[in-house]
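Peer 1: Down below are the structures I want you to see.
Just so you know, all these numbers are worked out from the coordinates, no wet-lab data involved. The structure displayed is predicted, hence computed values, not measured ones. Cβ atoms are built from the backbone, for glycine too; each structure is taken alone.
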Structure P
Amino acid sequence: MSSEELGSDEPERPSFIELLRTHHEFPGPYIFKVIGYPKDGFIARVVLAVREELNLSIDPPYTLRQSSAGKYVALTLEPYMMNAEEVLAVYAKFQSIEGIVTFC
């Protein structure tokens with residue numbers, strides 16, 4: 001699921017939820033990939049968005065990889081998700097974060 005596929009079309013929500021339930025076992029870890037510009041606290045803002053959306057007391061597991069030229073950073077987060085609705089809520093939160101180039 002990409003940022004382009006997650007438009008604000010509410011009628012699409014049930015099909016996304018069904019797709020997630022079909023291809024992923026809940027509860028369990030879920031991998032989010034976020035690519036953006038490594039400035040203005042980008043990494044901290046993405047991690048905080050996941051923490052806030054999932055009401056976590058600590059950071060979810062994540063790793064970083066910077067592009068060879070240093071222009072972008074790729075963040076891989078793997079929080080424990082209870083259901084498909086939580087996944088969509090995190091994706092929706094990503095849409096409001098400045099500096100994200102794309103996510104999946």
Structure Q
Amino acid sequence: MSAGPNGHKVKVWVESEIKSLVPRYIQNRKNDMREMIELAKKRDFDAIQFLADIMIGSGTIFGFDFISAVGQSIQKAAADKNSQTIIEMSRALIRYLDRIEVVYVSPVA
């Protein structure tokens with residue numbers, strides 16, 4: 001896992017019950033961000049809003065609140081038809097995902 005340009009990893013605490021799903025979830029979000037960059041270049045804002053909606057809903061469920069927050073910002077940028085902001089935010093999220101260190105915790109009863 002890459003530590004990012006400043007060498008700092010970002011710890012994210014995730015319930016151990018979903019441990020087997022997390023690596024694929026992270027990879028899928030990276031793939032979505034790459035797709036969003038291409039969609040922004042094509043100005044396909046409907047498809048961008050659809051992907052952003054998935055991010056908003058799934059980020060918090062998986063313990064990645066930052067993904068949900070970025071999804072909300074991307075959704076707003078798509079509504080404003082702001083391709084440049086979408087591209088910048090997508091690249092920023094890829095960098096974030098490259099820096100995270102997942103810490104698995106037992107669910108609190």
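Peer 1: Output the label of whichever structure in P, Q has the greatest value of distance in nm of label points 7 Å out along Cα→Cβ at positions 25 and 57. Working shown, then result.
Peer 2: On the way: P: 2.8; Q: 1.5.
Result for distance in nm of label points 7 Å out along Cα→Cβ at positions 25 and 57 over P, Q: largest is P.
Peer 1: Then there is this: With helix-only ellipticity at 222 nm (-39500 (n - 2.57) for each DSSP H run of 4 or more, over all residues; to 500) coming out at -10500, pick the structure among P, Q it was computed from.
Peer 2: Details: P: -10500; Q: -22000.
Considering all the candidates, the number was obtained from P.
Peer 1: Identify which of structures P, Q gives the largest calculated value of relative contact order in percent (Cα under 8 Å, 6 or more apart). Don't skip to the end; give the middle numbers.
Peer 2: On the way: P: 42; Q: 46.
Biggest value here belongs to Q.
Peer 1: To test your reading of the models, identify which of P, Q gives 18.4 for mean count of other Cβ atoms within 10 Å over residues 49-56 when calculated. If you can, show how the numbers build up before the last one.
Peer 2: Details: P: 14.9; Q: 18.4.
Only structure Q yields this read-out.
Peer 1: Ranked by Rg/Rh (Cα atoms, Kirkwood Rh), which of P, Q sits at the highest value? Don't skip to the answer; put the middle values down first.
Peer 2: On the way: P: 0.96; Q: 1.00.
Across P, Q, Rg/Rh (Cα atoms, Kirkwood Rh) peaks for Q.
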